Structure P
Amino acid sequence: MSRRVVIAGLGDSGLLTAIRLARGDIDVVGISAKPALVSGQELGVRLARPADWARDYWIPFERFRGLDRVRTVQAQLTGLDTEARTVLARAADGSVVTEPYDALVISTGVTNGFWRQPNLQSANEIGADLQGAHVRLAAAASIAVIGGGAAAVSSAANLAAAWPGKRIDLYFPGDRALPGHHPRVWATVRRRLAGAGVGLHPGHRAELPDGFTGERITADPVRWSTGQPDVGAGAVLWAIGRVRPNTGWLPAVMLDDDGFVRVTSELTVPGYPGVFAIGDVAATDPLRSSARNRADALLARNVRAWFDGGSLRSYRPAGRRWGSVLGVQPDGLQVFTPNGRAFRFPAWSIDRVLQPWIVRRGIYRGIRD
């Protein structure tokens, strides 16, 4: 049996799956709109300290030793022919790309704000976007961050740490931010935000202009559907979680009512043998948590089992979000467990242990300098 796997999307989940599959007799092809891993993680660090973020979260594919046996194709996905078992895409020069598959992994992620977009980009364009947002926020005397999820909370905390002289305010709709996390997480993070001078404004739900999903930093006053007076700031950062799945290239029958890819507990797409999905695009559970629970190992095992006619294992999602919220800080990296408890990697260990040994060698199987 032929063993050619096409991985559609090389973000965090797709890249890790490709690395795990690129061994033995499996031929792996990865299709990405970017020439590198451009992670959707740690928005706050990306905005406040873009050089630090780029070092760890923007990494050209050729630097990954685990991708040496993977053929990467930079192209925009345009269609899927399930009868011919072929993925269709368009390269930057407009040429048509056709990639046949025996097994397909859909890992195209979601569009979210200005920092997670599925369009084709060169390295120069990625760098311009990275610096442009940082410069825009650096020039503002005050910043209003809109949203209650980890991206908004992380942005407020990191911007306040980078520019302690600025007025930074966080507006969120509920009684507390981080509603997907255990309540202990917000209690811990709230103290840190308050200590950094961030203004906290619960119960504020913003009115959005028609069609606006937070894809740019704005400067117009923010209006609230919850009745508070309008709020103005030098820059308004929208991190409101209006994610849209990158599934416009897929047949509608594969998708749920919200446009995410339907999957079984084994991460297979029902009705399509040999088609799998993982990450934020896969409708595994309400939190779509396979993007953050290292499901790449299970998926790679299931792809091999499918080729061999073996049994597939089920993915068991976590009930709450977990992991880092604020990213690396001067005192280290705080990581929260699903039950809200925290443990910390001390500052000295980040560049000596965590990044070189746990992340670069352990998770990514080696990254060239």
Structure Q
Amino acid sequence: MKAIFVHFYDFSLHSGISKKILYQVDALRACGMDVELCYMDIDENGYQKRISGNTVIEDYGNGFSAKFLKWFRFGALTDYILENNIKFVYIRSFYNINPYLLKMLGRLRKAGVKVVMEFPTYPYDYEVKGGPLKYRLIFLLNRIFRNRLKNHLDRIITFTDYPVIHGVKTICISNGIDFDNIKLKSQKDEIKNRLNLIGVAEIHFWHGFDRIIKGLGEYYKQKREIEVHFFIVGDGSPEDLNLLIQLSKQFNVENYIHFLGNRSGEELDSLFEQSDFGIASLGRHRSNITKIKTLKTREYAARGIPFIYSEIDDDFENMPYILKAPADETPIDIDRIVSFSKSLKLSPSDIRNSIINSLSWKIQMQKIIDEIFN
């Protein structure tokens, strides 16, 4: 069966989102789908094209207008899907529901094409506040038109347990892992005089890394036998990143906080090899999210390192290698992380093997195919 995965943005070598999409496409292929990946190609001169496979579906040019046209012009994409007899459309939402996108969905539904839309997070209104003007316009239109989705979609894909979103029945899955592309940490290091924490993210306020920095401020108020270092990997919102830098100075821990920017490939593998403990989301309550199944927790488990998070994630709640933090604004208790890390006897392969038969992308995407077509 011919299928297309529609992404409204471009791709980045360092982006976890980009890697996730490529893994999902590979998983759909492994499930027997003939899948094309449709995305925006933006070159160094700002020229923007919507591409599927090797085909340029639409060329938007560059300049001010191109930045807006791609969000509102979907006729060529619709024609492409129908003319190529594509029967399954998987859309990754950018929370950009508008009359033009609804028109595309209506034409596809009328033609008998099965269409699902993935909402990466839900609820999401708190996450999309602020930002550049063009995004504020996109999200405003989304709030106006999103309740019309119930007449246009077969299902919404969610990583929560909501049975219905915007009037559309959901398929609840977990974020998955492509285990072939995630390197396992070679061995568990004995904690003697140093503990390395790692947090990998496109940094936003809901990651709550500030709670670790404040916790380190408390930790280093007295002399310590075990040095704890926090390696922050990734860029993100300049405001959120600058806040973390200022906090590390304010709490006198700048020698223990390492801002590394984006890392990928062998560089990222090397950082994980030297890391003892992962920092996942510690501030999802700030965006009004209680339950979510994030990519980062799954990568930490696939890498074979223990980790901490504050939301509810049903895939990990009872695992022996996780710590739960309270979903509030208190500094994280670093002593608790140190004690837990010293006492944990599980090997990296033990941690990885706990999810290998349940959280692969192939297993998760097969759930969608089974519900839509069976």
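Here, each number is a calculation from the coordinates, and none is a lab measurement. Everything numeric in this text was worked out from a predicted model, so none of it was measured. Cβ atoms are built from the backbone, for glycine too; each structure is taken alone.
Below are the figures for this structure:
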| quantity | calculated |
| --- | --- |
| Among P, Q, structure where FRET efficiency 1/(1 + (r/R0)^6) of positions 127 and 271 (r between Cβ atoms, R0 = 41 Å, to 0.05) as derived comes to 0.95 | Q |
| Identity of the structure behind -6500 (criterion: helix-only ellipticity at 222 nm (-39500 (n - 2.57) for each DSSP H run of 4 or more, over all residues; to 500), calculated), options P, Q | P |
| Computed 3.2 for distance in nm of label points 7 Å out along Cα→Cβ at positions 103 and 295 - originating structure among P, Q | Q |
| For 4.2 (distance in nm of label points 7 Å out along Cα→Cβ at positions 167 and 255, calculated) the corresponding structure among P, Q | P |
